[in-house]
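Q: So, here come the structures, one by one.
Where a number appears in this text, it was derived from the coordinates with a stated rule and is not lab data. This one's a predicted model, so the numbers in the text were calculated from it and none came from an experiment. Cβ atoms are built from the backbone, for glycine too; each structure is taken alone.
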Structure I
Amino acid sequence: MTATIDTSPFTEEYSFESHFHDLNGLKYHYLHEGKDHSKEIGCALMVHGNPTWSFYYRNLAKSLSSSMQVVVPDHIGCGLSDKPQDYSYTVANHIQNLVELVEKLDLNNINLIVHDWGGAIGFGAAIKFPERISTITVLNTAAFLIPKIPFSINICKIPIFGAIVIRGFNGFAGPAIKMACKNQEKMTSQIKQGYLAPYNNWHNRIATLRFVQDIPMHKSHPSWDTMKSIQDKIEILKDKPMHIFWGKKDFCFNDFFLEEWQKRFPNASVKEYAEAGHYVLEDANPEIIEDITSWISNQ
């Protein structure tokens with residue numbers, strides 16, 4: 001069950017100290033950088049999606065840790081966390097795990113940063129303790145019910161077929177290297193290895209599949225009510241300073257999602273990156289790292 005992922009091939013990109021929180025016997029991995037900074041200053045809490053892990057936030061974590069504490073968890077089944085085969089991989093459980101970590105570390109004045117599934121998970125946690133949230137940074141994500149998903153993702157929800165494609169042929173994390181990053185010259189060998197290392201066999205791709213299966217497209221889906229609840233309650237965060245940093249060439253989270261965010265949070269500031277895709281922190285690096293760091297530092 002314990003993840004044994006070799007990070008040595010990409011240590012130049014990912015050279016952080018690992019920390020683990022015990023979740024009923026499961027190892028929940030997280031980064032905790034900038035620990036010498038006072039908690040009173042605040043912290044950055046970065047929540048990843050599928051099929052990424054804390055590696056996605058490595059450059060932003062390095063940048064922000066010079067001025068505040070930075071916490072970046074790997075969801076159960078992802079990154080360097082345990083990957084149990086019989087776990088209930090639901091958005092509700094991922095939210096509860098994040099809530100438990102925040103409470104364990106007693107994080108306050110949180111600068112919440114979310115991407116992909118991290119939107120639903122991060123906002124799902126934030127509505128449980130809005131008093132802990134200071135600012136919100138949104139990166140190509142959603143925290144509300146969605147009307148449709150791309151065909152390439154939808155077919156992976158088909159029983160048996162989806163498991164063969166995702167777990168057998170790495171047909172989700174593998175193609176994402178090209179589909180989610182438009183500037184392929186930035187995808188060096190080390191960076192590619194970093195993204196794919198935790199998902200190197202059938203066993204380790206369990207959460208990649210379960211995240212896809214957990215996308216609720218109809219009311220009878222087990223996670224529909226959870227997503228509906230998040231959608232209905234995120235309004236309580238509308239007075240928090242929010243900035244949306246958006247890759248305009250995202251094959252999944254397109255302009256429909258950006259417009260939804262702007263409808264729900266009309267006071268949020270927005271910066272668009274015309275040539276960036278879903279992995280906006282890769283495509284728009286280093287500009288976006290500087291932009292986010294500057295915005296949070298000035299709040």
Structure II
Amino acid sequence: MPILALNNVSKSFGNKIAVRDLSFSLQTGEIFGFLGGNGAGKTTSLRMILNIATPDSGKIEFFGKPIQPEHLHNISFLPEERGLYRNMTAIDTLVYFGRLKGLTRNDALQRAKSILNRFGLSAESQKKLTEFSKGMAQKVQIGIALINEPKLLILDEPFSGLDPINQTVLEDEILCAAQNGTTVLFSTHIMQHAERLSQRILILKQGETRFHGTVAEALRSVGNTVMLTTTANPTSIPGITRAECVSQDSSGWNRWAVTLGPEQSPSDLLLYCTQNALPLTAFEQPRPTLHDAFIHIAGNAASPVSKAA
């Protein structure tokens with residue numbers, strides 16, 4: 001049974017459709033990337049999952065049942081806009097929120113010490129949060145989300161504002177939580193994190209699902225692109241003219257990006273070039289990134305790939 005399942009969930013605000021027919025399900029221990037640009041409907045969707053906002057239609061179930069207040073001890077949420085009691089110490093803050101999440105004081109204290117140690121904050125445990133840098137305070141906020149070892153961890157833009165070192169620390173924490181059975185649903189604008197962490201992703205645009213599948217499937221949707229470096233103009237060469245797209249690369253006048261059609265291969269392209277004596281200094285087939293796939297998918301008017309939840 002899925003830990004979380006959404007079935008045709010929709011939400012509007014007045015005449016504006018924020019989310020339309022959103023469907024997906026999450027399994028225990030899965031890391032799921034929830035992606036989309038500003039205003040795509042990500043935060044509204046997370047608020048509906050958390051029972052903060054009510055869907056206009058559709059169903060949201062936690063272990064096969066509608067989410068109820070008693071389920072919330074098993075769900076942790078790190079919002080994009082965060083706040084802390086700045087006059088409390090780091091250790092007291094974590095213990096306080098641990099107690100709110102149903103832990104005994106002793107369990108909350110032990111877990112708080114463990115979190116501070118993992119985040120390199122043990123020496124600052126008795127300092128008030130007013131003395132913390134933004135990055136240090138964000139670690140405490142992440143610790144609050146982790147302290148109850150939730151079954152479902154929901155993170156809204158968790159990497160925002162973290163330096164590269166602490167982004168890596170958070171990646172490790174997410175992977176560790178998943179290995180211990182926590183299901184992680186996170187939204188992000190930073191595609192490399194989604195690419196490294198996610199088993200599956202969902203891309204929203206204007207409230208609608210544009211893609212739902214694995215990262216590998218998203219990368220395949222980009223198409224087969226070859227980079228040519230040549231002093232000649234390749235756009236008049238037979239075969240290259242049949243490519244889906246030929247454009248000059250922004251990194252240099254002599255570089256050209258050739259997106260091949262479904263019946264073309266890089267070896268075909270190389271043959272076209274040699275048969276027409278195109279003066280090549282480089283012939284490269286770069287691996288697409290999730291950033292490339294996101295631009296390709298979210299930038300298109302039509303939905304390229306969508307799978308059932």
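Q: Figure out for me which of the structures I, II the number 119 belongs to, where volume of the Cα convex hull per residue in Å³ was derived from the coordinates. Each step should come with its number before you reach the end.
A: Working: I: 119; II: 161.
Checking each candidate, the match is I.
Q: Then there is this: If we compute mean count of other Cβ atoms within 10 Å over residues 79-86 for structures I, II, which one ends up with the highest value?
A: I
Q: For distance in nm of label points 7 Å out along Cα→Cβ at positions 71 and 271, which of I, II scores largest?
A: II
Q: Ranked on FRET efficiency 1/(1 + (r/R0)^6) of positions 31 and 247 (r between Cβ atoms, R0 = 30 Å, to 0.05), which label among I, II comes first with the largest value?
A: With respect to FRET efficiency 1/(1 + (r/R0)^6) of positions 31 and 247 (r between Cβ atoms, R0 = 30 Å, to 0.05), the highest-scoring structure among I, II is I.
Q: Further question: Work out FRET efficiency 1/(1 + (r/R0)^6) of positions 151 and 215 (r between Cβ atoms, R0 = 25 Å, to 0.05) for each of structures I, II, then name the structure with the largest result.
A: On the way: I: 1.00; II: 0.60.
Top value of FRET efficiency 1/(1 + (r/R0)^6) of positions 151 and 215 (r between Cβ atoms, R0 = 25 Å, to 0.05) goes to structure I.
Q: With FRET efficiency 1/(1 + (r/R0)^6) of positions 87 and 207 (r between Cβ atoms, R0 = 35 Å, to 0.05) as the yardstick, tell me which of I, II scores highest.
A: Structure I comes out on top.
Q: Can you say which of I, II returns 0.95 when FRET efficiency 1/(1 + (r/R0)^6) of positions 103 and 175 (r between Cβ atoms, R0 = 41 Å, to 0.05) is computed?
A: Computing FRET efficiency 1/(1 + (r/R0)^6) of positions 103 and 175 (r between Cβ atoms, R0 = 41 Å, to 0.05) on every structure in I, II gives 0.95 only for II.
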